[in-house]
Structure formats: structure tokens, C-alpha cells
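Below you'll find a set of structures to go through.
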Structure I
Amino acid sequence: MGTLIAEIRRQRGWSLEDLANEAGRHRTYFGLVERGERHLSVASAYRAAKALGFSLSDLVHLAETPFSNHAVHPQNRAIPPDAARREDIVRKITGLHKTWVPQAIEATHQIVDRIDRQLIRSGSPPLVEVVELANLSAIIGNLLRETLAKGSNGRYISNEPHTYPDLISPMGDAEGLEIKIALETNKPKGHLPKPGPHLTCRYVLADHAGNYSRHERGNVVWIWEARLGELSEKDFSLSNTPGDSGKTAVIKTDSLDRLDCIYFDSRFLPYAKTRPGHN
């Protein structure tokens, strides 16, 4: 467990101090855990998992599941040059260049690949095969939040976990930005409608070489679309189904299509034909 925590921490670009601050423990404690010189308590494992964007069960599964013979992920995760678009919208809402989001997407892909390589070397399956898809989306969202903040030249920083919005401006020169992640053609959702600027990203599961079929999932994450714009409460469809996970606020199809598409990788289109903003 200590080795896995150390690997994920390094891929995030976190110091021991960063992890300790997020998890509410002293950095010396986690240093001993990572070196195998101290056992990790259940309470501290829960805190570390939450800080890193995992559930405790997923972190334990990652550390313990035996597996082998998985393909190594590609080293080249270069974004197609025509994937970035709508410089006007990106600058209007964030004040940043249109390459900001694609570069963060590329960095997120690379972090997932490095985590997978570590898992595979230790005899475990890749991340996609270990965690539930709902939790996978949350993990990708957490990683993307960190890479967006890191690549914003100080314009944004990550907000506290589970706090709206995901990205905030430390200087107050930009509105906060909420990030929503969904798989394939699913509509991004949250627990409550949160009006304001939103960045929505959707991903597919292809293979390690970037080959994708709408009818067969692979085990490698590829983000295929990002949309940016303002949403109001009326742009969400609310539900509170008995026996479900509780209240959910799903972005309506028309509202999602109305957001400006600022990133589109046509290799991984999960629809039979393109949607508004893809052309």
C-alpha cells in the first residue's frame, strides 16, 4: 500500500507535505509508510485514499489484486493538432489559450498511463479493470483538476475536495470553474445543480494503441470531448429515485450541446455521427 500511495503521489506532482496536508496527518508518518517502516492504519488509509481521489476499497483493490500479461500503454499520447478549438470562448471564460485544456488532457492521460505501468509491473490489472466506472470518472476528474490547475500559470488552483467549484482563482481575476466527467455518450451529472462556468469532459475506453470501437470497450482512457460554457439551474434535470444513490442533477442534452466544444478528438467519437460543435 505504501508503494502505491507513493507512486500516485509522485504522479500528481505532490510532495509528502502536500499529501499530509490533504490527508490531515504529519508528513513523517506518510514517509515511514511509503518506505515500509510503518503500517498504515485503516483511518489513515481512508484519509489518504480520499485525498488522492480514490475510495478506500478501490485503493485496497489496487494494492492487492493479482494479475499479469497486460499490454504496456503507449508512450505517445500526443493530442491531434486540430483537436483544440474556440480560442475566443476559452479566453473569454478563463483568460487562457485554447491549448490549456488539451495540454491538461494529455497530461492526465500520461498520469493514468504511469499509474497503469506501475500496477502492471506489480502484477495487478490496469486502473480501468480495478475500479468501478463511476469511481473511474471521479478519479479522472480529480486528475484533470490537478493538471488544469498546474497548467494555468497560477490563474487557477484546486479547491478543497468535494467543494464547489473545482477550480478557483487565487487572485480573483477569473470565475471559478466546475469540472464534470462522463463516459462515452453519457451526460455529466452531480448531486445538485450548480450554476456557473462548467467544463465538461467525456472519455471512452479504447486499446493501448488508440484503436477504438463503439461496440467494444478497451482498458485505456482516452478523453474525446471537452465543452465549456455557462450553465444555469434550468440546464439540469433533477431526480431522486428511491433506492438510487440519492439526488442527482444531470445536464440536459440540449444544454450540453449548447456548450461550446473546445476540444474534439474525432478518433474516439462514440456517436454514430457528430454532434453540435464537432464539425
Structure II
Amino acid sequence: MDATNLSSEFFRNRLRHNLLPMLERDYAPRLRERLANLADMARADAEYLDARAEDRYRALCQPQPAGIALPFSPAEARALRWRLWRRAIAEVRGALDGISYEHLAAIDALQPREEVHLPGLRVLRENMRLVFLSSDEADITMLVHMLSVPGTLEIPGIGRLTATSSSHPLPLAGGDTAVLDAASVEEPLIMRGWQPGDRYRPYGAPGSRKLQDIFVDAGVPKRLRERVPVVLDAHGIIWLAGFRIADRVKMVSTTTATLKLDMQWEYNPWISKAL
């Protein structure tokens, strides 16, 4: 028998040998039995809620670069919400050490465009979505690269951009593939990240638009806009990767040669709309 189980030096023993007998004797007969029953019911409730929260998490979680996104549903029961937050934190950090009630309450209180820093991660509120990001998240800085034709650029943390040419017209593409009239493109071609003030006239648009406005309308979160490559020729932007080509380089009836640009994403920022 462990001798420490009898020593009143330890709080657990004072509880077991002094407080509980006194409470049962003077205030609540069968208190220990009732506490055991209450613990058993709480355990059953927790098992049910944990299973339901896990199902919800698997259905709702959206992988992000260095993190996880979950819908923010204030109408959902707090017992489920907080279990979802804990599950996301454990996935991003690998453990729940140091995560307290106050941290979960701070997440719950976030307003759109606010964020809170927790041990080992930060949590952002993007409209009706929460994004849990590791503190080890690497900043993406897209350098300026020359793009050869044919040629391929490996963009760390973003993906691969490939340029090819064809001596005959190709079907009009869109999204992650762009087909341009080669005669309308003047080299050199460069690829870089977007910059404040960048603008161009997208294919079919009545006039030029700022890239920032395009991102806002498409729901691309600010933290992901640096991950969108911009391709330029000697006269300006010819393609915002994942969006439309410039109207001035579209194929026309006289097109005899084409330039094809393909973007293969590690993570596509255009599909990460803030709900």
C-alpha cells in the first residue's frame, strides 16, 4: 500500500479522508455514490459529444497552408463549437498543452477581421469562418522571375507555372490554364507577386480593374493574395493566375500561334473564399 495515500500532507487525501466524510455525515448522505453517478453520466455525455464533434470536424474542416479552417456557427451549441476549436488546435499544434478556457472563450469572441494569438498558433476570423494557423507558418515572398517559352518555374510554397507555345490556335481556356494570342505578347515575360496599384483589363471586362478589387470580389483572403502569381509582358499584366487573361492578348480570328500558361497549385487561393 502506498503510504502517501494516508498522509494529510496531500490535498487529495484531505479531500478523501476529511472533507467527503464530513459532507456525507452532516449534509449529503451517499454523496460519494451520487458524485460517482454524476461522473458516469458526464462521461457518457462527453463520449457522445466527442463523437459528434469528430464527425462534424471531418465534414467541415478545410485544409489551409499551415493550418485548418472551420465555419464559425454561433448558433451551434457551445459544447460542439468548443470541441471543434480544440480539435483544430490539436491538429495544427499537435497537442492541447497550455490551451485554457480563456483561450476558447477568446476564439468565440472574435469578430470579423480580428485574430487572437494562442500558445503555438494564431486564430483568424474571416467573415463566418475561423482559420487556425501554426506559429511556424512561413511567410511567402514571391520573387521576380523571368519566364522562358518554353519553360517552367517552380515557385516554393505556391506551385509550378509552365509556359508553352503552339503554331496553331488552341481552344480557349480559363481558370488555371490561359491561352493567349502569341502575336499580342511581347517578351520578356516575367512572373511576380501582385503589388498595390496593379491593374489590368481582364478578358471581356469593359475597362481596367485593380487586382485588389478582383481579389475582394472573388473572396480571396488577404493572407493568400501573395500566393497568386502575376504574369507580365513588356506592356504589363497578361494573366492573373487562376483568373482571366488580359483582354489585349485574347485570341482573335487572325490568331495563328498561341502561348499557353498552366498553373499547378500546391494550394489554390481562389478556392479558399471567406464564407
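What follows is calculated from the coordinates using simple rules that are stated; it is not laboratory data. Remember, it's a predicted structure, so these values are computed and weren't measured experimentally. Cβ atoms are built from the backbone, for glycine too; each structure is taken alone.
General remarks:
- Set I, II, criterion distance in nm of label points 7 Å out along Cα→Cβ at positions 21 and 125: the highest-scoring structure is II.
- Structure responsible for 22, 10, 10, with semi-axes √(5λ) of the Cα gyration tensor in Å, for residues 157-196 alone calculated and labels I, II on offer: I
- For 10.1 (mean count of other Cβ atoms within 10 Å over residues 37-44, calculated) the corresponding structure among I, II: II
- Given 35, 22, 6 for semi-axes √(5λ) of the Cα gyration tensor in Å, for residues 45-92 alone, calculated: source structure among I, II: I
- helix-only ellipticity at 222 nm (-39500 (n - 2.57) for each DSSP H run of 4 or more, over all residues; to 500) derived as -11000 - corresponding label from I, II: I
- Given 21, 31, 24, 20, 5 for P(r) over Cα pairs in 10 Å bins from 0, in percent, for residues 117-164 alone, calculated: source structure among I, II: II
- Looking across I, II, the calculation of mean count of other Cβ atoms within 10 Å over residues 13-20 that yields 16.0 traces back to I.
- Which of I, II leads on mean projected area of the Cα convex hull in nm², largest value: II
- Given 1.02 for Rg/Rh (Cα atoms, Kirkwood Rh), for residues 5-148 alone, calculated: source structure among I, II: I
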